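Rule-based calculations on the coordinates, nothing more; no lab input. Keep in mind the model is a prediction, meaning the values are calculated, not measured. Cβ atoms are built from the backbone, for glycine too; each structure is taken alone.
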Structure 1
Amino acid sequence: MARKTKIVATIGPSSSDAATLEAMFVAGVDVVRLNLSHGTVEEHLARLALVREVAAGIGRSIAVLADLPGPKVRAGRFPEGGVELVPGAIIRVVEGDQMSDAGHIRIAEPGLVAGLCSGDRVILGDGAISLTVESSTDGVVAARVDTGGRTQGAPGVHLSSERLHLTTPTAEDLVLASTMAAAGVEYLAVSFVRQAAELDAVRDVTADRALLIAKIETSAALADLEAIIESADAVMVARGDLGIDCPIEDVPHLQKMIIRECVERGVPVITATQMLESMVSAPSPTRAEVSDVANAVFDGTDALMLSGETAVGHDPVAVVSTMAAVAERAEREASYRAWADRLGRVQRSRWDSVSDRITAALGHAASQAARDVEASAILCCTRSGRTARAMARFRPEATLIGLSPDPQVVRAMSLSWGIDPITVDEYVSTDEMVWYAVETAVRSGRVAHGDTVLVLAGSPDRTVDTAADVLRIVRVG
């Protein structure tokens with residue numbers, strides 16, 4: 001596996017048939033995203049089953065990420081054909097469940113309109129239309145159109161997270177989380193996370209059957225970022241809403257900061273939103289989009305995400321191939337060795353448990369040893385995936401192979417940078433585990449006779465949560 005940065009692709013009407021899915025997997029998809037904001041539960045469960053079937057048919061370990069809708073505020077529906085909002089016009093924003101029109105935007109959420117203050121921004125849809133509140137009197141808000149355009153349907157309404165007093169996760173989120181976790185998805189993405197404690201409510205209904213991804217898309221989340229990263233199993237830099245809630249010029253810098261914090265803690269991080277947006281309809285991306293993808297790779301992201309490009313785009317396979325090519329090219333210029341050197345200096349302050357500190361220390365030692373002996377591969381024997389993720393933080397030049405007896409753990413490792421996951425049998429001793437790990441890597445063609453490899457392992461006892469405490473250097477004979 002030459003490319004190290006993983007690709008997450010959203011599937012939808014353009015990519016829900018077996019032939020397209022298989023071609024996307026061959027082109028480079030590592031994780032499939034189900035956007036639960038659209039479609040029915042039954043449709044998503046059918047797509048999950050199809051992903052499993054297609055992946056098994058080509059021998060790929062593909063993870064599935066179910067993205068929870070989160071609290072959504074929508075305007076009352078506009079008339080058929082939409083209306084044109086003219087820059088400079090004054091629009092009334094009022095509470096109610098009636099239809100919106102050219103002079104009124106109606107929002108049904110109780111108390112939301114009354115909480116708006118002069119100077120607040122109101123964004124419709126994907127951010128193309130923006131208004132600024134001029135005054136608020138007796139529950140009627142007057143807002144000036146800053147950026148106009150045609151709006152139709154029932155567009156989403158985006159307000160500052162300081163004005164939104166909505167519960168995350170919602171009751172609907174919890175029902176969906178329980179259903180999708182029971183169906184066997186590897187990841188659940190929790191939308192509009194503002195503090196670490198909100199992830200606990202999802203864990204209460206999933207019983208750890210799925211790993212949780214915290215979507216960072218509000219300024220409130222940035223205020224509790226360290227705790228959120230510590231609590232989450234993975235993180236998503238959701239740049240769309242983040243760019244609405246924060247000054248847009250801050251987004252590139254926030255992206256770099258969030259990625260750096262995640263990598264230092266061994267938490268996989270996804271960079272998302274509009275990465276190859278023009279390819280929804282165009283055969284090739286813009287130069288700016290290519291630069292955006294490459295810069296996310298330079299930042300150290302574990303994964304890059306495609307949304308509408310593969311869900312409703314005209315050529316999902318071409319989009320995936322393009323992203324894979326750009327990422328692979330960028331990796332040749334990325335300063336991964338500098339990452340490893342820096343992590344060795346800061347890691348001691350990043351791990352709370354003794355078990356995690358042992359695993360982190362062994363990973364650092366393996367990173368250094370792999371360079372010294374010019375190892376071709378690092379084999380991580382892991383029950384939970386933690387050892388492999390801890391090793392991935394160092395962005396090693398050697399091939400990183402994660403081996404686990406748990407098929408769901410194997411699939412989940414597909415999200416983490418550089419990890420090539422393999423399913424192995426259960427073993428009764430560490431010696432046996434190491435020997436069969438090497439044999440499996442050779443048999444699969446990932447390692448050849450004459451190679452030098454490193455093997456990280458711990459106790460095979462499934463009843464205890466032990467650290468990876470064994471590092472062996474093996475000359476494959």
Structure 2
Amino acid sequence: MGDALIHLNFICKCAEDTIDGLQDGLSHFSGSSRAAVIYAITPDDPMRIYDPQNLLRGHEPIFEELYLVSDDWRKKIRLSGETKKFRHMVPEKNLELTGLISWGGRSSSVFYQMWFTEHHPDMCSVGPTECWLEHAAWRFSHDVANEEELYTGISGSFLSEYSAHAVRDYVVDQMNVLLGWDTQLRAYPILDAVLGISRTREEGQWPIGELIFVDLRSLPELEFFARFPETGQPNLTNFKHVRKLLLSVEASNRRLVSEGKTILGIAGEKLPAFSVIADFRGRHGFLRINNEVVCSFSDGRFKSTTHRANLVNVEEILLESNLDDETSNRLYKIITSVVRCAESQEHGCTLVIDFNEQPVKISGQSLKKPLDLRLSQNLELSKSLAKVDGALHIGADAYLHGFACLLDGRTVPGEDRARGARYNSALRFTAEHDNIVVVVVSSDRPVSVIQEGVEISAQCQWKPDLSCVESHQTLKEWIETSNELLLAI
């Protein structure tokens with residue numbers, strides 16, 4: 001019994017360290033992220049779960065059906081138990097649960113494991129995150145196979161710094177599928193160059209333009225405007241030189257072309273069957289494989305974000321309001337249009353959405369006659385007025401009632417001096433006025449949606465659960481606990 005408990009403690013420790021590193025890395029890549037795992041070390045073990053931040057709550061019926069009611073997961077594959085050292089991982093089918101990304105597999109050291117994390121609504125692609133979860137599964141199998149005597153505890157550190165490797169793994173997977181194993185393109189030099197160039201300014205300006213990476217066999221498919229001689233091809237690692245060359249394709253249908261080592265020349269819009277495209281857009285950019293966006297990059301890091309405002313909270317508020325569907329949809333399109341314009345021009349702005357039948361009085365620049373934002377010329381004007389200090393005052397009637405509005409109010413809990421006057425003024429104003437929603441667009445932060453003195457778009461900042469065996473329940477115990485909580489409610 002004592003040996004069994006010691007072994008369980010070791011398994012718990014492996015899973016805990018892996019989860020901690022996975023959550024830390026994914027939180028830098030995609031924003032605050034949780035992770036969880038379900039696993040059975042041997043075919044005869046009960047299915048266990050480690051979900052320290054309750055990521056999987058709400059999916060109990062599916063897990064019960066898959067792993068408790070049915071026993072199929074035990075019978076699918078029997079891996080050799082002659083040695084605990086694994087050499088092979090057999091992938092498991094993605095469970096495709098709503099709001100989650102998952103990856104699972106089987107090995108000789110861990111009979112079954114399935115890893116989960118959140119599917120954020122503003123992700124460019126789930127591909128790199130799936131590769132991340134796959135690596136977590138490999139690390140967990142490796143640690144369990146080595147047993148406690150050889151356990152190093154570095155899996156979490158690997159996963160915490162895995163963003164560039166996850167992007168690389170996904171790019172390589174796509175290369176192998178679309179180009180074959182014999183391609184000369186190498187992912188790491190490409191990714192290093194993309195980040196290096198993205199950090200290099202020219203006369204104070206961030207890079208804009210496209211740089212494409214192609215296999216040498218694909219060059220005949222391109223329409224070159226200019227080719228550089230072999231002895232005069234700029235080296236890709238010379239970021240300053242490449243940054244200067246990007247000026248030649250800025251705001252045009254031209255692209256710089258590289259085979260992953262040097263700049264070969266300048267080509268037109270036509271793309272080969274396979275290409276990796278670095279689309280530099282100033283402070284940030286996007287990495288694409290053909291027409292599929294893989295990830296974005298900014299501040300010298302790869303990230304999953306689309307760099308577009310997540311206005312899901314605004315949409316939900318409009319749907320729950322007393323407005324009819326047509327008015328709600330129209331108002332949402334107006335808000336989205338103004339926010340997208342502010343983002344693209346990289347300036348902050350504030351929108352006051354007033355659901356009151358008689359709009360509240362706000363200090364600012366009033367209008368002799370409100371502007372009907374259903375008219376395109378008025379909507380375009382409002383986008384320009386959003387640049388002026390102060391807020392746009394938009395009514396539920398889709399009219400602009402004022403601009404340069406000053407939002408005041410008494411101090412409220414939850415203010416954040418690091419967020420500046422625009423954000424904190426919105427907190428104060430909404431705390432003192434009913435039926436008001438304020439959308440705050442910052443030039444360097446995500447969009448904030450504020451109502452009744454609270455930022456409803458804020459992500460929950462969870463604290464790690466440092467317990468071990470107690471939080472590693474069997475799946476049956478976990479489901480029973482969940483049912484008890486529901487009955488108590």
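Which structure, out of 1, 2, was distance in nm of label points 7 Å out along Cα→Cβ at positions 188 and 412 derived from, given a value of 5.1? Source structure for this number: 2. Which structure, out of 1, 2, was mean count of other Cβ atoms within 10 Å over residues 68-75 derived from, given a value of 18.4? So the calculation was done on 1.
Here distance in nm of label points 7 Å out along Cα→Cβ at positions 156 and 212 has been calculated and equals 4.5, so which of 1, 2 was it run on? The correct label is 2.
One of 1, 2 was used to calculate log10 I(q)/I(0) by the Debye sum over Cα atoms at q = 0.11, 0.13 Å⁻¹, giving -0.90, -1.21; which? Could the numbers behind the result be given before it?
Details: 1: -0.90, -1.21; 2: -1.07, -1.22.
It traces back to 1.
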